[in-house]
Structure P
Amino acid sequence: MGPGKRTGFGAANLRPCVFIHTNQKQNLGALVSAYSLKRTSRHADRFDVRTIRAEDHPFLAAREGQRFLRGGEKRVWTMDDLQSFTPLRFLPPALMGYQGRAAIIDPDIFAVGDVWDLLDRDMQGKSILARPRPGYSGNPDYIATSVMLLDCGKLQHWNCEREFGELFEFKRDYLKWTQLGYESRETVGALEPGWNDFDHLDANTKLLHNTKRRTQPWKTGLPIDFTMRRRLFGMLPGNWLMRIVPIPAVTSYRPHPDPNQERYFFALLRECLDRGVIEEATVRDEMKRQNVRSDAFDVIRRVPPLAA
């Protein structure tokens, strides 16, 4: 689909939409996330929530085993990666027919405040709002795109499939792309930290992001299914070298350091089960796949219910 072509969802329904991009490994998180967005909003009837699954977009799987450019290095693309859904951050404008307002969030993000306040805010002429994270990963201009508010009419140059393909032609760098490095900075505005709160929960949190993969509350105790890395700094003649090497000692997901965040997730999941939003069989299936911790139902039974 060309960047200016209008089809599908946006042409028929211009209500704002929150898109959750995910894959099978993070399926349960996405289901709980979708429930939380409606649960915590005073205006749940004024916006839609849609899930975008990596497995439903063949152009991702078609690149299995091929090399792409990431951080100036060539890496191998695999759909089995925990975050194989990330390129789909750039798909919502096309799904909206390049019209209207949309937000895109990761599947490990759960609403605490009212997402309508984000969808309805004044973007002050910007095309994109996202949280700056200066200095993260050594990038002074880092922008976290795990939550973005999008003015879809101003993003007609976004073509997810084409731009994903450019990674494998070594014309586009994955890190620069996912940090909005190809966008004019004049078109990008800042979101407050509460709209993408990284493993932090307090009275100012609107969207809680369990972003540290090894402490995601629903995975505690499971074998690590991604490559843990650490940064080692050493001196070479004339420059600094940052090397990334595996950490063999870490073999399983650890408990989240904040018990309140674990309780919040499982209280949401408990409501989903009580109200039939998620079937018990779905949770058990995810447990068999080792996408959800083996004691999930024990945790559900002991967490207190959320206030109405």
Structure Q
Amino acid sequence: MPNLPLVSIVTPSFNQAPFLEQTIRSVLEQDYPRLEYIIVDGGSTDGSVDIIKKYADRLAWWVSEKDSGQAEAINKGLRRARGGIVAWLNSDDIYLPGAVTAAVKAFAQNPQAGLVYGDVLAMDETGRALNLLRYGNWGLAGLMEFRIIGQPSVFMQRRVLEQAGFLDPSYHFLLDHQLWLRMAQVAGMHYLTGTLSAARFHAASKNVARAAEFGNEICRIVEWMRTQLSLALVFTQNEPRIRAGAARLDAFYLLDGGQPSAALRAYGRALRLHPQTALRDWKRILFAALSLLGLGRLGSLYRRLRRKNT
């Protein structure tokens, strides 16, 4: 079907053998007929390479070699990709059936969009659904206020990605958000109502195992935005909301990292800067306060609430 655009999917992989095959199958079993799949493995030693080899004849390209981290692996794959529409899917996440077709249709209906994105289903390490992460039409201003969109459900126009630049390898936690900010300055964004992917939350995932480390990159992004001439006007007009959004997101990850006291301090900063922004997390604020009183039995309740959209 030559009239359909080629879509390229890149999976960065490193020692995720328990989840990798399900990720691969979720891509290869998409119903879209013009799909190119690339896997960039960082030198796994857990059997991941054997899994990749099993599907090698259905891959456009794959490699297993040491790299400097996720951003380098993704960039390596994206630079090899030939598709006009590109995306990456981490090796512990999956596409839901019809995801690629839905993204292509969204671009056809919104050709001015540089990226399209949908909702994300949160699941645990066994694949059990935890919650549905719903987003909205954030736009550039929303991204600057740290309205997060779910990376597994993002698809990009390659020409816009190339104009904005690839992932900055100096970021390790919010590398996707910093890229969305750059792309949103080049072209618009379109929110596709519907769930395109499922993201896995497990003990080894960065947003669980290293949750407290996100704060440094949040601060970096704030300072980066502040110094960008192209963002200066929006930043000045919305600075309290932006800084409150940064503090709120920092608190979110601190609480996930088991630091309720630090999370409450961050929420306090958000409340002082822009109360409405902070109070979107009133359930988490309540849990952080109660946890300091030793009410640990509320942990199971919090684990259900924590999957709510940030």
The value 2.1 for distance in nm of label points 7 Å out along Cα→Cβ at positions 123 and 139, derived from one of P, Q, belongs to structure P
Working back from 55, 51, 37 (Cα extents along the principal axes in Å, computed), options P, Q, answer is structure P
Computing distance in nm of label points 7 Å out along Cα→Cβ at positions 43 and 155 for each of P, Q, the value 1.9 comes from structure P
Matching -13500 (helix-only ellipticity at 222 nm (-39500 (n - 2.57) for each DSSP H run of 4 or more, over all residues; to 500), computed) against labels P, Q points to structure Q
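Laboratory data are not the source of any read-out in this text; all were calculated from the coordinates shown. Worth saying up front: this structure is predicted, and the values here are computed from it rather than measured. Cβ atoms are built from the backbone, for glycine too; each structure is taken alone.
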